[in-house]
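There are structures below to look over.
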Structure P
Amino acid sequence: MQRDQVLQLRDTVQQFIRSFGLLEQTTTPCGFSMSLSQVFAIQELEKQTLTITELAERLRLERSSVSRLVDGLVKGGFVSRELNENNRREVLLDLTEKGTSSIRRVREQSVQFYNDILENLSENEQMMFYNSLKKFTDSLIKVRRA
């Protein structure tokens, strides 16, 4: 790709980030009153109980940042902390009932949000977009891990 095209791509990605609402600190792109980091954390905890270190690895954030994030989720009643009976130095994080119901609501709002966006594209365009975005994301992950 030529330099000018790369710069146009960068501008498009920046416009996407702003339009999608990814710079908003307190609301998800679909309008749920929670930060994206909080949503990503409870999505991971929906899958399984984790330690702060494990959650930090999955979110690709510093442990100290995740610790502050979890403090807010515990204070909000979304997550519970318990000492690991097998290793008393570890704290296990789990979703509360409120956390579980919240992630379900976020999921439904996001499905509607994505459907609203995608309805402006043909089915073929939707699949082309998905496949291209998937390849771009896979490439980004590969570069970030190198």
Structure Q
Amino acid sequence: MLKSFGAIILLVGLLNIYFAGGERSLPFWVVGIITALGWHAVFGSFRVRIDLAEQIIELKATALMPIFKRRYSLAGARGFRVVSTGASTRPYSVVLVTREGQQITISNAKHQGDAVITARQFAEFCRLPWIDDINSSASTGS
């Protein structure tokens, strides 16, 4: 649904660029923001790649061109856990906890149960523990 809504926003932005120039047209910076939002909604993607041979987890965001690409070592990870972010649309995040205490968001979920299943799957695949209790980092799941 986001891609189709983004396509509409992108089309509106492109039409505003095409028909701009009149004295009643929107300012160019507003048209640019509308078009950029539509662009990112249509072409934006987020990928998680795990290489067990190299013990690397890679997070990559793109919108036809790279936005960011981050690599983290699984050797320096303590495990996966689910945290409550307080966001209204996707309030639960699956995070990778490093030995230094850094929490790296891997994915977001609308329901706590979905986030727990995702965290367990990541932990099982990476052969790392997952932290069971959403409120405490002291207890670990099996």
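For which of P, Q does mean count of other Cβ atoms within 10 Å over residues 9-16, calculated from the coordinates, equal 16.4? Computing mean count of other Cβ atoms within 10 Å over residues 9-16 on every structure in P, Q gives 16.4 only for Q. When semi-axes √(5λ) of the Cα gyration tensor in Å is computed for each of P, Q, the one that comes out at 39, 17, 12 is Q. So helix-only ellipticity at 222 nm (-39500 (n - 2.57) for each DSSP H run of 4 or more, over all residues; to 500), computed for just one structure, reads -22000; which one of P, Q is that? Only structure P yields this read-out. Between structures P, Q, the greatest calculated value of FRET efficiency 1/(1 + (r/R0)^6) of positions 65 and 129 (r between Cβ atoms, R0 = 35 Å, to 0.05) is seen in P.
Assuming 3.9 is distance in nm of label points 7 Å out along Cα→Cβ at positions 89 and 105 as calculated from a single structure, say which of P, Q it is. It must be structure P, since only it matches.
No lab work stands behind these numbers, since they all come straight from the coordinates. This is a predicted model, so every value here is computed, not measured. Cβ atoms are built from the backbone, for glycine too; each structure is taken alone.
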